Structure 1
Amino acid sequence: MLFFRKIMDAKSALNAVSDELRPTDCANIQELTYYYVFSAGVVSGAVQPETSHESGYTGTWSPEGSPTSSGNDVVKHTSLAGVTNVRRVRISTVLAGGTVTVWAMGR
């Protein structure tokens, strides 16, 4: 494992974004896994992994895979492979009733 860290902490708002995983984070990883920790009370919403060609890009980022729908007091995960420059997670559908915390692990 090259890294394991929290990139989003207790967010629920539409379009809230995580910290970016930059080229220095992604350079030597073969697989990235996001762990989505939904709090108790979450009844709807979704998070979307995204990628971009540069850090801080202000346009629309490219989605990676499908959005992960929320759950009430549950952990879900997404594993991604492939070469990208910058990655992040964005709340694509507002979370109703609670929040999500996201952890990223690269290996």
Structure 2
Amino acid sequence: MSNKDTLVEILDKTLPFPPKVILGYSKLESVFTSGDLARICSLPRSSAKYYINKMLELRLITKVPHKRLYQKYANAYNFSSWMEDMIKFVIQPIENGEITIPEE
């Protein structure tokens, strides 16, 4: 197994989306449907809807009101730009102690 294959395997285990959905997300237009995601990623529609709901939950995309359309945020045209914002605004402040994690 090559280094790239190993890295893709790690990516698949650590992120909420499989690598082909991350790649497909960057190929989507700024306004899209779940069918667009299914077509680009070669996924069944039910799987595409599952990943759309996960993206909505993570605030990677937003739903266009009164339509069956979804929209990327302006600062999250691809998955890596969204992840960079998460690192900058959440992960680094947690590591620096600027954000406290509530006790369970």
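Rule-based calculations on the coordinates, nothing more; no lab input. This structure is a prediction, so every number in the text was calculated from the model and none was measured. Cβ atoms are built from the backbone, for glycine too; each structure is taken alone.
Hey, volume of the Cα convex hull per residue in Å³ derived from one of 1, 2 reads 152; which structure?
2
To which of 1, 2 does the computed value -500 (helix-only ellipticity at 222 nm (-39500 (n - 2.57) for each DSSP H run of 4 or more, over all residues; to 500)) belong?
Structure 1 accounts for this read-out.
For relative contact order in percent (Cα under 8 Å, 6 or more apart), which of the structures 1, 2 scores highest? Write out the running numbers ahead of the final one.
Values: 1: 50; 2: 19.
Sorting by relative contact order in percent (Cα under 8 Å, 6 or more apart) in descending order puts 1 first.
One of 1, 2 was used to compute FRET efficiency 1/(1 + (r/R0)^6) of positions 6 and 30 (r between Cβ atoms, R0 = 25 Å, to 0.05), and the answer was 0.70. Which one was it?
Working: 1: 0.70; 2: 0.15.
The read-out comes from structure 1.
Among the shown structures 1, 2, from which was the value 19.9 of mean count of other Cβ atoms within 10 Å over residues 46-53 calculated?
Considering all the candidates, the number was obtained from 1.
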